[in-house]
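Some structures to go through are shown next.
What follows is calculated from the coordinates using simple rules that are stated; it is not laboratory data. These figures come from a predicted structure and were not determined experimentally. Cβ atoms are built from the backbone, for glycine too; each structure is taken alone.
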Structure P
Amino acid sequence: MLPIIENFSADDCSKFYSEPSEAGLKTVLDIRTRVMREKDAALIYFAHQFDQVRASDFSLKVTQKDIKDAYHQVPKSFIKALKEAKKNIEHYHRAQLPKSWTKKTQRGSYGMRYTPIDKAGLYVPGGRALYPSTVLMNAIPATLAGVETIVITTPPRPDGSIGPQILVAADLCGVENIIKVGGAQAIFALAYGTETVPAVDKIVGPGNIYVTLAKQHVYGVVDIDKPAGPSEVLVLVEDPAYAGFAAAELLAQLEHDPLASAVAISTSRTTLEAIQKELALQFELCLRKDIIRQAMEQDHSKLLLTQNMQQSIQYANFIASEHLVLLTDNAEELLPQIKHAGSIFLGPYTPVALGDYFAGPNHVLPTGRATRYASPLGVMDFMKYSATLHYTKESLAKAEPSIKALTEMEGLDAHYSSVKIRGLST
C-alpha cells in the first residue's frame with residue numbers, strides 16, 4: 001500500500017508526475033513521420049499493431065448504421081443516465097458563453113468579438129476502458145461554442161468496432177464524424193489530415209502519455225487544449241472518520257492508468273494510517289487490481305504527513321493536482337486559500353466521480369502541475385476573440401501627433417505614413 005512520508009519538500013513534487021522515456025519520445029516521433037507520409041495506411045497499420053485489430057475488412061470511419069445499431073446494444077438505463085448527465089453538463093457550460101461587446105469612447109469605439117473555431121478534433125481515450133462521459137465533456141462545449149466541424153477519434157476494439165456506448169453518446173451530442181483511431185497516431189492525423197481524417201484547427205481531450213506528447217508536438221500546427229495526461233488526485237483530509245472516503249478517492253484515480261498519481265495530505269498520522277488500512281480493504285473489492293497495483297508501485301502516489309494545515313495548503317498549491325478533494329467539514333473555509341487545482345470537490349459528500357460523470361463541470365483537466373496556468377476544458381477552448389476598433393477621421397487627426405512621436409521613437413516610418421496618407425496633416 002501507499003507509504004506515509006514525512007519531511008516532504010517542494011522538490012519532491014516532480015516525483016508525482018510521469019516523465020516520458022527516450023524510447024517513448026522516439027516512438028511518438030516515428031509515428032508522426034509515418035502518419036504524415038502514409039496517411040490512412042499508417043492509421044490502419046497502427047490499429048493492427050497497437051489495438052490488435054484483426055478484422056480483415058477494417059474501416060476507419062464509423063457508419064450511420066453503426067450508430068443506429070449502437071442504440072440496440074446498450075441498456076435503456078444507460079441512455080437515460082447519459083441524457084440526464086448531458087443536460088447538467090450543457091447547463092453548466094452554457095453559462096460560460098461569452099458575449100461580444102463594443103464600447104463607445106470619446107474618439108470612436110473598441111470592443112471584442114467572439115467567434116468559434118471552424119474545426120475541432122475531440123480525442124476520446126479507449127483501450128483500458130470506455131469513456132462515453134468524455135464524449136459529453138468534449139462535444140458539449142464545442143457544440144455550444146458553434147464549432148462547424150467536430151471530429152471524434154477513439155481507439156477501435158480488436159474486432160474493429162467502437163463501443164456502442166461511445167457511439168450513443170456521440171449521437172446524442174450530434175457528432176457524426178467518428179474515426180476509429182487512437183493514440184499518438186490519432187493526434188497526428190487530426191493535425192496534418194489524411195484521406196479520411198480532416199485536418200482540424202484544435203485538438204482537445206485527455207489521453208495517455210503518448211497522446212499528451214503528440215499533442216505537445218503538434219502545438220503550433222494546431223492549437224491544443226492543455227496537457228491532460230494520466231489521472232491525478234490529491235485528497236486533503238483530517239478526520240480519520242473520512243479515511244474510507246479518502247481511500248476510495250485514491251483508488252478511483254489509480255484504476256485509470258499505471259501512471260496515475262494519488263496523494264493524500266493530512267496533519268494526522270492516525271488518519272493516514274487509517275487510510276492505509278482502508279486501501280488494503282477496498283483494494284480487494286476492485287476489479288482493476290492489476291492497473292491499481294502497478295500505479296501504487298510507481299513513485300507517483302504517497303500519503304503526506306504535514307505539520308499543520310498551513311503546510312497542507314502550501315503543498316496542495318505546489319502539487320497543483322488535476323483533482324483536489326477537500327475532504328473536510330470546513331471545505332468552504334479552506335477554498336479561498338486554494339490557488340492551483342483543476343477541479344475542486346468540497347466536503348465529504350462530493351466525490352470526484354460526481355464531477356467526472358454527472359454534475360456539470362468538465363472532467364477534461366490539466367495535469368502535471370499545469371493547473372498553475374491552465375483551466376478545465378470549456379466553451380472558451382472552442383472560441384477566440386477579435387479586437388474591434390473604429391475611429392472617425394476627426395478622431396484619427398487628434399491621435400496623429402502621438403502616433404507620430406511613438407513611431408519615430410521606434411524608427412518605423414511606414415507606420416506613421418499609413419496614418420499621414422489619410423490626408424490628416426496640413
Structure Q
Amino acid sequence: MVIKLHPQVIYCGGPGDIAGTMRSWLSGKHDASEVSETYSGQFFDQISARGLSALVISTHARKELLVEGLITIEHRPNKACGKSGYAYKSLYLLHWLGVIGTILRHHPRVILIADCEHWWLLTIPSLFGIKVITDLQCTFWPRGYRSTSLYERVLQGLNGRFWKKHPVATICISPECERQVHELTCDQVSGMLLQARSSYQRAYFAEISPPFWDARFFRLMYAGRVERSKGVFDLLDVMASLHADGQSNVSLEICGGGTALSELKTDCARRGLDGCIRILGQLNSSEMFAAYERCHAVVVPTTAYFPEGLNRVVVEGVLSGRPVVATAVCPAIDVLPRSVIAVECGDQQAMVTAIKRLANDKNYYESIRVNCAAESEQFYDRQQSWGAALGRALDICFQVI
C-alpha cells in the first residue's frame with residue numbers, strides 16, 4: 001500500500017482499533033471499547049497540540065486506511081498473529097522489516113515504536129538521522145524470570161546494543177520496564193527514561209459502589225485473556241482447594257475471551273466446578289463495570305511465561321476499590337504495594353491462603369481495601385500519564401526544551 005504523505009512523526013502502536021479511536025477522538029468522545037484512556041487518543045492530543053503531521057500504523061486485523069487532516073491511520077495486520085514457533089518468528093520479523101521500509105520511505109523526523117520484539121531493527125532508521133522514541137508496554141522478560149535460551153540471549157544482546165546508542169527517549173509503563181532497560185544495557189542507557197501510568201477517568205470508577213464484606217458470600221473476579229500463560233487454569237485448582245477446605249462462600253467470575261476459552265469451560269465442567277465458577281466470556285465496558293461492582297476482590301494469576309508490563313486488571317481492580325491478589329510477576333505491585341497481595345508464580349496454596357484470609361477476616365480485608373483510594377490517584381494524574389510522557393519526549397526530539 002502506497003501512502004502519499006510526508007509525516008513528521010510515525011507511530012507504530014499495537015493491535016488496537018486505532019481508526020475507531022480516531023473517530024471517537026474527532027467527536028470528542030471517550031472510546032467506549034476501552035476503560036482506560038487509549039494511548040492512540042493521547043497521541044492524537046499531543047500531535048494536534050503541536051500541529052504535527054503523523055502516520056499511525058496498527059496491527060489490527062481489519063485492514064483500513066483513514067486520513068483525517070494531518071493524521072493518517074493504517075491498519076496493517078501482522079501475519080504472525082495466531083502462528084507459533086518458526087512460522088511466528090519469521091512472519092513477525094518480516095512484518096517489522098516492512099515497517100522499517102515504510103519508515104525509510106517516508107523519512108519522518110521522529111518515530112514512536114511500541115509492541116516490538118526486534119528493537120534492534122530501529123538502529124536502521126536511527127542511522128538515517130531519524131529520532132527514535134521507544135514505548136515499553138511489556139517487559140523484555142517476565143519479572144524475575146530472565147530467559148537463558150540461546151535465541152533470547154542473542155535477541156537481548158542485540159536489543160541491549162540498540163538501547164546503549166540510539167533512543168532519544170524511552171517511555172516506561174512501570175518501574176520494572178525501566179529496571180530491565182538498565183539491566184539490558186549494564187546501566188549504559190541512551191536517552192531519557194520517562195515513567196508513565198495508564199490514565200483513567202475518575203468518574204467511571206466513582207460510580208462503582210464500594211464492596212460490602214459478608215462472611216456468607218465472597219466473590220472473586222478474573223478479567224483478561226483466557227490463555228494458559230495468564231494463569232487462568234490455575235484458578236480451577238485454587239477454587240477446588242478452597243471448596244475442599246470448606247470455603248463454600250467463595251465464588252469466581254471469569255471475564256474475557258481467548259483461544260483457551262472452550263478448553264477452560266470443558267475443564268471447569270469436568271471437575272464439577274460449575275457451581276462456584278461462572279465463565280462469562282468477553283464483556284463490553286458496561287458489563288465489566290457491573291462485574292467489578294459485583295466482586296469483592298480481583299485475582300491475577302499470571303504465570304512466569306508472560307512478560308507483563310503493568311497489567312491493567314490489577315490497576316482497575318484497585319481503582320474499583322477492590323483488593324487484588326496477584327502473582328509477583330506483575331510489575332503493578334511496585335506502584336500499588338498496599339492494595340495488592342503478592343504471591344509467587346505457581347504457588348497456588350499461597351493464593352488460597354490469601355483469598356481465605358480476605359474472605360474470613362473483615363478487619364484484614366478492610367485494611368487492604370482502604371489503601372485503594374490513595375494509591376489510585378497516580379492513574380488520575382494527567383502529569384503522570386502516558387500522554388504527558390510522550391509530550392516530554394516529543395519536546396526533546398523537536399528541541400522545544
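Taking mean count of other Cβ atoms within 10 Å over residues 73-80 as the criterion, which structure among P, Q has the greatest value? Don't skip to the answer; put the middle values down first.
Details: P: 11.6; Q: 19.5.
Checked P, Q; max of mean count of other Cβ atoms within 10 Å over residues 73-80 sits with Q.
To test your reading of the models, identify which of P, Q gives 9.0 for mean projected area of the Cα convex hull in nm², for residues 57-128 alone when calculated. Going through each structure in turn, the value belongs to P. If Rg and Dmax of the Cα atoms in Å comes out at 25.1, 87 when worked out from the coordinates, which of P, Q was used? Working through the options, I get structure P. 20 is what came out when relative contact order in percent (Cα under 8 Å, 6 or more apart) was calculated for one structure; which of P, Q is it? Of the structures listed, the value fits P. Computing Cα Rg over 2.2 N^0.38 Å, for residues 145-216 alone across structures P, Q gives 1.73 for structure Q.
When distance in nm of label points 7 Å out along Cα→Cβ at positions 97 and 329 is calculated for each of the structures P, Q, the largest result comes from P. Using the calculated result 26.2 for mean count of other Cβ atoms within 10 Å over residues 137-144, pick out the matching structure from P, Q. This value belongs to structure P.
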